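Heads up, there are several structures right after this.
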Structure 1
Amino acid sequence: MIAWNQDFAEPPSVRGWLHLPTSKGRAGIVLTHGAGGNCESPLLIALCDVFAERGIAALRCDLPYRQKRASGPPSPSGAAMDRKGLERAAASLGEKVGGPIYLGGSSYGGRQASMLAAEKPDVAGGLLMLSYPLHPPGKPGALRTEHFGGIQAPILFAHGSKDVFGSEQEMRAAMKLLKVPAELELFAGASHGLVQKRDGTAKVRDISGKIAGRFLALVGG
């Protein structure tokens with residue numbers, strides 16, 4: 001694992017950690033965090049470790065809004081900049097590794113990755129959504145699916161059965177809006193974020209292994 005700090009003539013920068021496979025990587029994946037977190041999420045760390053072990057270079061990075069401040073939620077006005085940061089991270093990783101680049105993240109980060117993929121289909125060969133925030137809690141009518149029809153990459157949703165941002169039934173209904181191969185890896189009893197503070201390293205590792213295995217099977221990695 002090595003630190004990744006890349007600046008450009010104009011913001012945003014790319015800040016994070018690159019988990020390198022022991023042999024030459026055949027592909028790469030960029031993963032980022034949810035609205036209240038950062039790239040030090042135990043799930044992101046474990047996932048990147050697992051991907052690296054399976055020959056995929058994995059970059060976990062902080063979105064531009066998190067680079068500006070250590071805590072607090074993102075601003076809607078900054079979402080476009082967050083997507084630009086993801087685009088730069090994907091392009092930077094693509095310059096380092098051969099093969100396809102995949103993109104994803106937890107909650108807000110995953111949503112921005114999916115929106116970027118709809119705007120620029122060539123940015124990723126596959127999408128990994130961890131706890132996709134289908135709608136705000138208690139507002140099932142405010143669906144965040146308006147861009148689903150533009151996504152052209154296969155997509156895996158890893159979701160908890162008790163996630164208040166979208167039930168299993170709601171997720172399966174929303175997936176029907178997609179025009180690409182899409183699968184749901186459901187974790188029984190898990191809430192938003194998939195893992196809790198009380199979960200041990202072994203459990204987080206087990207969850208990460210299931211997600212990575214299902215995702216690589218979907219994209220043919």
Structure 2
Amino acid sequence: MGKTLIKQARGHGSFTYRVRRNAYKYRIGYPAENISGKAKIVKLLNSAAHSAPLAKILFNNSTFYIPACQGIFEGQEIEISSNNIKEGNILHLKDLVFGTKIFNIEVTAGDGGKMIRTSGGFATVLRQDGNNTVISFITKKEKVLDGNCRAVIGTIAGQGRTIKPILKAGKKWHMMKARNKLWPRTSAVKVNAVDHPFGGGRGKRIKSKIAKRNAPAGARVGHIRPRRTGVKK
């Protein structure tokens with residue numbers, strides 16, 4: 001009898017593989033829809049669960065958090081749902097012009113922002129198509145969104161985070177531990193036979209990396225099962 005795979009154990013959600021709740025104490029989002037006015041950046045803070053610094057914003061005696069825009073500072077005033085295209089302001093996509101850089105973009109109006117939330121990220125407005133807005137990502141892919149969706153003008157702070165080398169394994173371990181990421185990652189063929197279907201291979205006698213056709217979702221590891229194997233006769 002083999003043991004449960006690591007991906008199966010992590011997906012089960014036990015306390016061993018569950019991230020600490022304190023890491024995700026800040027929830028990114030926007031205030032309610034159909035409101036406009038000026039807001040104030042109260043504080044710039046660090047969150048272990050996010051790769052970019054967050055901005056705590058005060059608006060109408062309530063606060064919300066968004067990824068910090070590059071170049072903003074504490075005490076700065078920003079505008080919400082206005083026509084002023086300025087870095088840090090929160091606008092609807094229908095009010096933006098060609099070439100505007102945006103981040104924390106809503107997929108559906110009112111969801112608080114789901115796309116482009118990592119450090120140094122941004123998307124670009126391509127064109128307005130009726131009530132829809134077409135945006136472009138760094139990968140040159142395009143996406144059509146409702147013009148009533150909101151986004152922040154500018155680029156997310158923390159650009160170049162991945163350029164700095166990680167000199168010690170302990171540094172990397174603590175970084176991955178903060179968000180409960182699996183590290184170091186061991187190849188399946190290098191573990192024991194009881195830990196993985198591909199484990200136990202010695203020398204060149206490595207087991208096949210093809211999962212069984214009727215394997216459950218958690219055990220479908222390796223290559224997708226082919227119709228047949230071997231040399232065709």
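Numbers at a glance
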read-out	value
Winner on distance in nm of label points 7 Å out along Cα→Cβ at positions 65 and 89 once structures 1, 2 are ranked, highest first	2
With helix-only ellipticity at 222 nm (-39500 (n - 2.57) for each DSSP H run of 4 or more, over all residues; to 500) derived as -2000, matching label from 1, 2	2
Origin of the derived value 1, 7, 16, 22, 22, 18, 10, 3, 1, 0 (P(r) over Cα pairs in 5 Å bins from 0, in percent; candidates 1, 2)	1
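Laboratory data are not the source of any read-out in this text; all were calculated from the coordinates shown. Here the structure is a predicted model, which is why all the values come from computation and not from measurement. Cβ atoms are built from the backbone, for glycine too; each structure is taken alone.
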